[in-house]
Structure 1
Amino acid sequence: MESPEKEEPFLRHVELDVLIPKLMREKARELCMEKVEAFNHCCKESGFLMVFKCREQNAALKECLTTHYTDPAFFEECKQQYIKDKLEFQKTGIPAKNRTQKLPTSM
């Protein structure tokens with residue numbers, strides 16, 4: 001029997017199907033940053049012809065992102081991060097994105 005501290009909080013449908021996948025997309029973009037930058041650079045260089053000229057970069061980017069999106073371990077990692085952020089928010093009332101910002105040194 002697990003201790004109550006290790007039990008995961010109940011996650012609503014919107015958390016499992018919307019919020020955690022959103023976190024997965026954000027983290028996957030960071031992990032695939034090299035391919036994101038290559039695709040963006042190609043698009044800027046190609047203008048209207050990007051649909052034809054950037055196929056290779058687009059395919060590499062999609063492959064990288066899809067690898068992460070379909071990885072159960074990556075989902076679990078993001079879910080645990082979401083739970084950690086949720087519990088911290090419940091304790092402090094400060095959203096995760098605001099917790100990392102530096103406080104002003106003078107007023």
Structure 2
Amino acid sequence: MPITMHLYYSGKNGAAKLFAQEMEERGIASKTRQQAGNLAYDYYQSLADLETILLVDTWQNQEALDIHHASPMMQEILELREKYRLSVRAERYLSDQEGIPESDQKYHNQ
């Protein structure tokens with residue numbers, strides 16, 4: 001069952017945005033996207049909170065996420081979080097295997 005993580009990276013003076021930029025520039029984000037079982041790994045910025053960056057991180061299953069967490073690049077990520085003095089809040093979502101309920105389909109483009 002696919003697992004989606006929302007990781008909210010927050011800091012001061014643009015630190016979260018600098019963190020995301022360095023993740024991209026150093027190729028850590030790209031390497032993560034290439035890991036087996038990774039379905040999405042994208043950063044977003046809120047227009048209402050410029051000091052927080054959202055990472056939407058989706059994995060095929062718990063095993064793929066566990067392998068990512070055990071990979072050497074996780075240490076690089078943790079070091080960058082510390083470098084930019086970021087706090088992190090996480091939310092975890094499991095995909096609905098049934099799809100979008102019929103009652104909700106009118107709100108989605110098909």
*distance in nm of label points 7 Å out along Cα→Cβ at positions 69 and 85 - highest-scoring structure of 1, 2*: 2
*asked:* Quick check for you: by FRET efficiency 1/(1 + (r/R0)^6) of positions 13 and 61 (r between Cβ atoms, R0 = 35 Å, to 0.05), which of 1, 2 is greatest?
replied: 1
_Suppose relative contact order in percent (Cα under 8 Å, 6 or more apart) works out to 42; of 1, 2, which structure was it derived from?_
2
_By the measure Rg/Rh (Cα atoms, Kirkwood Rh), for residues 29-92 alone, tell me the structure among 1, 2 with the highest figure._
1
*Origin of the value 56, 49, 20, where Cα extents along the principal axes in Å was derived from one of 1, 2*: 1
*Identity of the structure behind -10500 (criterion: helix-only ellipticity at 222 nm (-39500 (n - 2.57) for each DSSP H run of 4 or more, over all residues; to 500), calculated), options 1, 2*: 2
_Top of 1, 2 by distance in nm of label points 7 Å out along Cα→Cβ at positions 45 and 77, largest first_ = 1
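Each reported figure results from applying straightforward, stated rules to the coordinates on display, with no laboratory input. Since we're looking at a predicted model, the values are computed, not measured. Cβ atoms are built from the backbone, for glycine too; each structure is taken alone.
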